[in-house]
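> In structure tokens below, several structures.
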Structure P
């Protein structure tokens with residue numbers, strides 16, 4: 001039987017940044033949640049350009065948090081006239097927020113009026129905090145959000161076994177030093193099984209351990225400019241060779 005879920009508490013630092021006492025880490029940079037999502041995960045995966053002219057596009061995220069990456073991706077898809085007919089977004093979260101706390105978090109951190117109705121729709125559809133897979137549909141079914149509540153180490157192998165195939169991967173667990181369970185060799189072995197042959201990934205971290213485990217599991221990476229004063233982050237793709245570029 002799956003262990004019962006322990007929800008995330010809603011805590012803010014003095015500067016207004018959401019904070020996780022469990023991991024002693026922040027959910028996003030003080031420079032802005034939406035701006036971080038767009039720089040790190042959309043730009044880092046070459047979106048929206050990479051999803052154009054595809055019948056469907058699948059994103060896999062490790063760490064749903066407050067859902068800002070999902071909302072930013074949904075908004076970019078909505079605003080792109082060359083978008084695919086279907087966007088699938090799969091995200092794993094071990095400690096989800098309650099709907100009440102998620103609403104309060106969005107009120108505090110979302111400052112874009114174009115995102116507000118999407119956030120409201122997410123809250124309205126928010127599932128009960130029960131371990132397992134919850135599928136949510138938005139619009140006329142063009143946006144499919146699958147929330148997998150539970151431990152990534154358990155869930156990712158199951159998703160791989162069921163044939164999940166990702167076009168883009170958002171590596172958004174808390175920092176490796178704060179939440180090492182999200183950055184293990186086993187996690188990346190499952191990601192390698194899930195990634196399509198042309199899949200890309202992006203992450204805010206540039207930790208040496210993450211570089212090694214990426215390469216060991218068949219990914220190439222590039223070190224690029226980070227966000228919000230962070231000097232570097234990593235982007236890359238499924239390896240066609242063992243070429244690694246530092247920039």
Structure Q
């Protein structure tokens with residue numbers, strides 16, 4: 001027979017009281033969970049610091065443990081391998097970028113900005129996060145880490161920023177503020193079919209031709225951000241803010257947003 005074990009204790013006045021181990025263990029479990037969360041956070045913070053110093057390819061669990069004053073075997077209870085730690089850092093980075101984009105859109109919507117202004121606000125938020133977190137941006141959009149293959153758990157976080165941009169286009173389309181691509185530049189049928197499937201997966205009611213353009217401008221946006229983040233604009237573009245706003249507006253026009 002199973003059940004919750006009862007305990008009996010005597011109070012200072014001699015009265016007997018009963019309780020349950022389950023009730024008393026709940027606070028203990030809460031303390032353990034908080035402690036685990038704090039240690040996990042400390043491990044990831046140290047790993048991010050090492051990303052800045054040695055890069056993702058040279059990230060070492062032993063080095064992280066040493067800096068935290070832990071034995072390696074203790075750290076393995078939290079992250080069994082370097083790849084598990086990298087995955088956690090990647091998911092955190094994608095989520096942070098996505099959250100920045102979502103916050104920018106929510107703020108622009110709250111003040112009643114136009115669809116174009118919302119687009120620009122999201123693009124600026126993506127750029128701002130990347131420039132403020134260069135090593136984390138490099139982890140998710142830089143060179144692949146040798147020997148590491150991202151698991152499927154990274155897919156949903158990776159899509160957050162793109163979903164925000166697609167949401168801007170969807171809202172503009174529903175409001176009649178988005179034009180579809182001209183017939184003479186229409187995408188091939190195979191791409192339109194892929195785009196139709198993608199829109200279905202994301203639950204977005206957008207014409208396939210618009211989705212094709214959206215994917216194109218999404219990749220170009222991150223190309224702009226990456227060029228600046230990785231120093232490709234040195235001695236090429238001086239007025240970076242003005243240039244970025246100009247380029248982001250051009251991308252909005254390519255996506256079909258009306259001015």
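Any read-out appearing in this document is the output of simple, stated calculations on the displayed coordinates, not a laboratory observation. Everything numeric here is computed off the predicted structure, so don't read it as measured data. Cβ atoms are built from the backbone, for glycine too; each structure is taken alone.
> If Rg and Dmax of the Cα atoms in Å comes out at 25.1, 92 when worked out from the coordinates, which of P, Q was used?
So the calculation was done on Q.
> To which of P, Q does the computed value 0.15 (FRET efficiency 1/(1 + (r/R0)^6) of positions 64 and 168 (r between Cβ atoms, R0 = 30 Å, to 0.05)) belong?
This figure was derived from Q.
> On to the next question. Matching task: 20 is the computed value of relative contact order in percent (Cα under 8 Å, 6 or more apart). Pick the structure from P, Q.
P
> Tell me which structure, out of P, Q, gives -7500 once helix-only ellipticity at 222 nm (-39500 (n - 2.57) for each DSSP H run of 4 or more, over all residues; to 500) is calculated.
It was calculated from structure P.
> Shifting gears a bit: So mean projected area of the Cα convex hull in nm², for residues 40-143 alone, computed for just one structure, reads 7.2; which one of P, Q is that?
Q
> While we're looking at this one, here's another question. Identify which of structures P, Q gives the largest calculated value of distance in nm of label points 7 Å out along Cα→Cβ at positions 80 and 176.
Q
> From which structure (P, Q) was distance in nm of label points 7 Å out along Cα→Cβ at positions 48 and 136 calculated, if the value obtained is 2.1?
Going label by label, the one that fits is P.
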